[in-house]
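Just so you know, all these numbers are worked out from the coordinates, no wet-lab data involved. This one's a predicted model, so the numbers in the text were calculated from it and none came from an experiment. Cβ atoms are built from the backbone, for glycine too; each structure is taken alone.
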Structure P
Amino acid sequence: MKRFVFILIFMTMTSLCLPSLIEAKTQEDNFKERMELYKKTATVVKLPWYYLAAIDQYERQIHKEMQKGRITAIQPEMVFWNGLGNPESGEKLKPQMAEMFEGWAEDGNGDGFADRTNDEDVLYSIAQYLTSYGYNEDDIKIALWNYYNRDLSVQTIMNNARVFKKFKTIELTDRDFPLPLGANYSYRSTWGDARGFGGRRIHEGTDIFANYGVPVKSVTYGVIEMKGWNRFGGWRIGIRDIFNIYHYYAHLNGFEKGVKVGDVVKPGDVIGSVGASGYGPPGTSGKFPPHLHYGMYKDNGYSEWSFDPYSYLRKWERMARD
């Protein structure tokens, strides 16, 4: 009887743990499969793998759901795939038929067809399209702009590429809290509160109160897009991450020495220090207690909007303590 109870308890505990173990394994396998596919395609086309990874990462954030049976998220428009005026309007066609109508559909897996739902075909087609403009960074930017017709999309993808190139992987899931845990700080949910300086508006972030000079850190992997003065935010820095999220750090006392626009950062990198700058012309300070204003803005490929960072800060704080 005791043996039966032990087995029953063991099976119950195993069943409770199994989903998380399976989920972790699946995510790890997905990273591996994607990297293999990027590098395989890149080798054939002679294009650095991180450009393909960057486009895929961008599109993972702008589509509500993945196409069934796929591990990458790039979903070319039908006109791009089949060509304009092509009588064959399906997902799958002969590459020669697409070429007749100036479509970019290519056969990446060697089965004789170009399938818009096949990862190898899609990546190979995108790679061929990019390299048709050339191989240097400016050529890639022009190709991306003609594909997306949006400056922010191009900027985000190029940022992603730089991050992946530096860290040589797409498995970048670490996060950090923006202030040292040993500092004396406090915060609550302040997103959406009213603000009066510069006219009636809502507060687009969370205020973390701390002493002057407390180091401010990057919470994520990304690229510094903005650095300088803003009459609302004072000395501020903006970092775009690989999840199409812009992280805004404001009211800084100053910047970390050597930090500049274009730098690739990782979680924990010091970018500045807590201050009370802002609400006036350059150099204005002391109109409120020292604190870090931390904001998050999401881009979906069409527009960008602010959302409440409070729950993320709490999560990252717990992660940092663990």
Structure Q
Amino acid sequence: MAVEIPSLIKPSRLRSRGGLLGECVAEFLGTFVLISFGCGVVAMAVAALPGSGRAATPTTIFLAAGDWLLITWGWAFAVVFGVYVAGGVSGAHINPAVTLAMAVRRGFPWLKVLPYWFAQIVGAFAGAALVYLVYHQAINAFDAAVPGPKVNGHTNATFSIFATFPAAYFHGGIWGPLIDQIVGTAFLLMLIAAVLDLRNQAVKANLAPLIVGFVVAAIGMSYGANAGYAINPARDFGPRLFTWALGWDSLAFPGTVAGSYSGYWWIPIVGPLVGAVVGILIYDLFIGDVLVVRAEMAELPEPGRSRPVLEEDE
């Protein structure tokens, strides 16, 4: 049964939120939900579970490969619910890379790109702040228990709750993590384009957010260990900015761990932006253009044929 839901604010005061302002508010809230659950699940894995006595030791992280599934599925659900929250108002980009790709190939107005980016980064910053508010005791306990190099008493492990860093086997190189971010985000946009394309096998019954969450889970399981699969500039930059303000200092900006990597902060920004454009162009070149041609032909060819078979009298 339909129920009329009255607005909390008088309609006359809401008119300014009927356009771009309302869309940016939705992007803020959607990204806030994304980071609250995404960084929240990492806080569980890194600090809360060990510190609460639910792991082998107070500093045990990733004792088995299955622990990674906690994070990949946590981020997947974070995406699902972030998209469900904001989708009806802003389209729920909740990712500057998605916004850029939609502007390049889907007619999204370029004038909205920077406002969307700003709202997404602020939402990510606020989400990180909420995670810290809830988990700061666990974070501080973990940092105190772990020996080794620290910055203002903080470790790279607790920094990883909020932002990403490259694996040690890259030996501080730039190209490996950068390519990783380009590839991961290219897959993200390629598959988002496929899911949203009504000319293709369109997802029914408003299940698109769930399928996009599965996409993020798949990327995390297949490509996550290289560099933490940020695949979203706001997801990395907003929480990174928060941790820098809270005292993680050089771990956040410029993103440096002595002997491992340095100046990493820009890679989870540039890589996803490049990868997003690459991914949607690949989809349109290999699939979208074919769908356009078939629509123009107005008749599907038989399997294995490149064009419809014409009758003799045609």
Structure R
Amino acid sequence: MGSVRTMLAAAVLAVMQIATACEAETIRIASQKTGTLAWELAVIRAHGLDKKANLSIDVVELASPEAGKIALRAGNADVMVSDWPWVSRERSLGAKLQFYPYSSAIGAVMVPAASPIKTLADLKGRKLAVAGGAIDKSWLLLQAALKQDGIDLKSQSTIVYGAPPLLAAKTQGGEMDANLNYWNFCAALEAKGFRRLAGMEDVLAKLGSKGRIAMIGYVFDETWADANKDAVARFIAMTREAKQILATSDTEWDAIAPLTGAPDAATLRAYRDRYREGIPRRPIADEEADARVLYRVLAQVGGRELVGSATELDPGTFYQAIPGD
């Protein structure tokens, strides 16, 4: 599937080169300076993929993911990166946003290499650090998966919520028995010799997901996407080409190393390997089918606070206007 997507992306870009005499269309992308989207944008600039796609990329720099949601709602950005549960919730509240897969890298539960903890069930009675908060989606899904085995992690373990970097540092310092964290912090812990007790992809499979699902995607307004179908197709082809470069070129990682904040070569390698693993390669219909199953689980465990009044994934959540998807 991946090679077909890459060929399609190359074909779209080749066709678009014919149109470079026309004025490039501008797409405003909301991005955090240190986020993984910034890595991709750096590759796009370095290789002139934006010019090749006849697009002008205007980066709206953000202080936080929340700021991206505000920028998108206010019409100050065309595209940002967020997750499909939020997009579906927004749709149920009347904001017609859409989602297109960006990454299936979604984190893991990490433990020290010599930890006696061997399975997720062993987390019972332990001190577990959870990045985000009480309604973090990975945390809710982990709880749901363990409830199938009769384990109520929330009441049977000591849970410490906090910011991802703080909890990663506390885990490294030996204050926590385990840490559920975002994928890049997990990769950094891995480089320090920590062990992946379970990737969230294993947890999602236990809940009925048929493959690695992209929880994170490009998010844009449906009306804007409908009015700019051609530009959106070129944008997606351009990002696929950037991902293909990051998937195949190790020297490219040396070039973006300063952007990643990796303190050493081992961490950069861990970032590279986990990022590559998270490049979406599945048909949109398969992604959406898994999202539908997992949304029901989130609605059950997260309730209205997380999903609003909708108990089912909104049918228009996934953008499906790209040929070959």
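Numbers at a glance
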quantity	calculated
For 1.5 (distance in nm of label points 7 Å out along Cα→Cβ at positions 105 and 209, calculated) the corresponding structure among P, Q, R	R
Origin of the value 28, where relative contact order in percent (Cα under 8 Å, 6 or more apart) was derived from one of P, Q, R	R
Structures P, Q, R, by distance in nm of label points 7 Å out along Cα→Cβ at positions 121 and 241: label with the highest value	R
Among P, Q, R, structure where helix-only ellipticity at 222 nm (-39500 (n - 2.57) for each DSSP H run of 4 or more, over all residues; to 500) as derived comes to -12500	P
Structure (P, Q, R) behind the derived value 15.8 of mean projected area of the Cα convex hull in nm²	R
